[in-house]
Structure I
């Protein structure tokens, strides 16, 4: 099938810059794409004035024009290995306003964010083409992990979040938190860590995310500390759920050693940013946790096949996309997560509208 292609870039400032071991991130850039097909009997209007967070990404609001629209989002993360914003724009321009199924299915693996966006848009369009599709079943509720700011600011943030949770109707909501480490000296972060543990609501879980920014000695110290804390607290209090990507992907053997030495689980993130890396980690015998960022991992269709075949222990996570990319990613999480782990989509307050 042939589709008309429209696209536009966006830039959304962070309310406060995000500090990680990769550096400081101040603006999220991306591209909203739309695929249009005139072969369907129904179409989708765009009543929200072009706001990518307001559009209904499943394109189920038909007009009378006989055209159906499906939306997708390209949200690159080049320091994880995806294409850049400029490369994604060049790819969209190269399509000259049209694209077909063959071209979508053969988008090169060096454009994983484009693979995700175009397949997601096509899926939304195909759903809208169905003449009498049944209403979707209510999705099972997903636990949400909330991202804390790095450093001392996490202490103020956890107080505000804990207070808001007291009045939330779903008391499981956002009782998992993620804190970035490896952004300052380890001794300084240990002091903040101890204070943060004292402020965590009882029964909550904390994830530590190093973004590959530790060395082997620092990783040993963090994991030993987490083991002591988990052994002391047991299962009835706050626990360290896992440490995410303590070492760079290049230090594979050290990552395996850490996973075999300490009881606190290790989750891979940067090491499995693409489908190729995901397959390689599974083939190499990784039996820990896999943090999957759907918006940059590549083809949703191939991701589904791989995860269903291997039943991985996964955590699906955001890359600060708009509602269009987020909804497509959460749909994959609903389908593919095999454990009751919080998804990494608690980022609502990080970006400007």
Structure II
């Protein structure tokens, strides 16, 4: 149903067939891939389709493995979406600033134009009418970051469904922060909308940013194109093992998410008492967007105290704002004490 959106050269592409994907069944002598025969634990290429990991994720996410793509961070999924759907110099993507910066960077690398339709000021919700009014047959990808980075809020499910039903291209729901939100994942709509791609990650709530593992959930047709275009062994064995180990201890992850949520509320309370803090935006993520007097000066002061936050004061609709990640109780206390000290200077 999305066949017509795919670049013609990708539809016609014959994918690389890795040695390990050319046979079915069991074997115990592997002389097909020019690997070292000496067992180091990692002398063999990893499973190119990460089947064991996908099976474990399927149990957790309620999504069948054939509806999953795993990549080198969500950034790989973003890059492949550009390659699959966007004809360079002809098609464009749609983003809703302020939003995650890699959408625009990936489009620039791929020579794909970007149409920017800002979120509604103050509410930070998509302007569905404006998005649909400016969409045409070359609008191949719409990126919806929800909960949004850097604003922290979730998008209205009604607005997301409206865009899924009416946008002429693929709608990508980037849910990197979904574990910190009370809102349900858009994966529940996969059977209803064949143009939906949902991205999630192990980098945030799972505490595994260092292993670089992203997830994309979509129709079998879209996943088939992901697997057609991706490098043969895009997720290494060490990453697959680390993810499986984490999935075996999901109660630890859930406990840490609850601690982050508690600390988020406490940090919001701390910051709300400071006279130079003008507004703390509602957050469904593991960070707060904070509007304050002289945001750049506050940022520079914190750097001198050895504390690094993100200066978003030059970003559309985030003027005079810092984005502060929720840390450990000790780290959050240190931020607050540093800001109290600045107030006294």
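Quick look at the values:
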{"read-out": "Parent structure of the calculated result 3.3, given that distance in nm of label points 7 Å out along Cα→Cβ at positions 109 and 181 is the read-out and I, II the choices", "value": "I"}
{"read-out": "Parent structure of the calculated result 2.3, given that distance in nm of label points 7 Å out along Cα→Cβ at positions 29 and 317 is the read-out and I, II the choices", "value": "I"}
{"read-out": "Winner on distance in nm of label points 7 Å out along Cα→Cβ at positions 37 and 277 once structures I, II are ranked, highest first", "value": "II"}
{"read-out": "Per distance in nm of label points 7 Å out along Cα→Cβ at positions 13 and 221, the highest-valued of structures I, II", "value": "I"}
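Every number in this text was worked out from the coordinates using simple rules, so none of it is lab data. Since the structure is predicted, the reported quantities are computational estimates derived from the model, not experimental observations. Cβ atoms are built from the backbone, for glycine too; each structure is taken alone.
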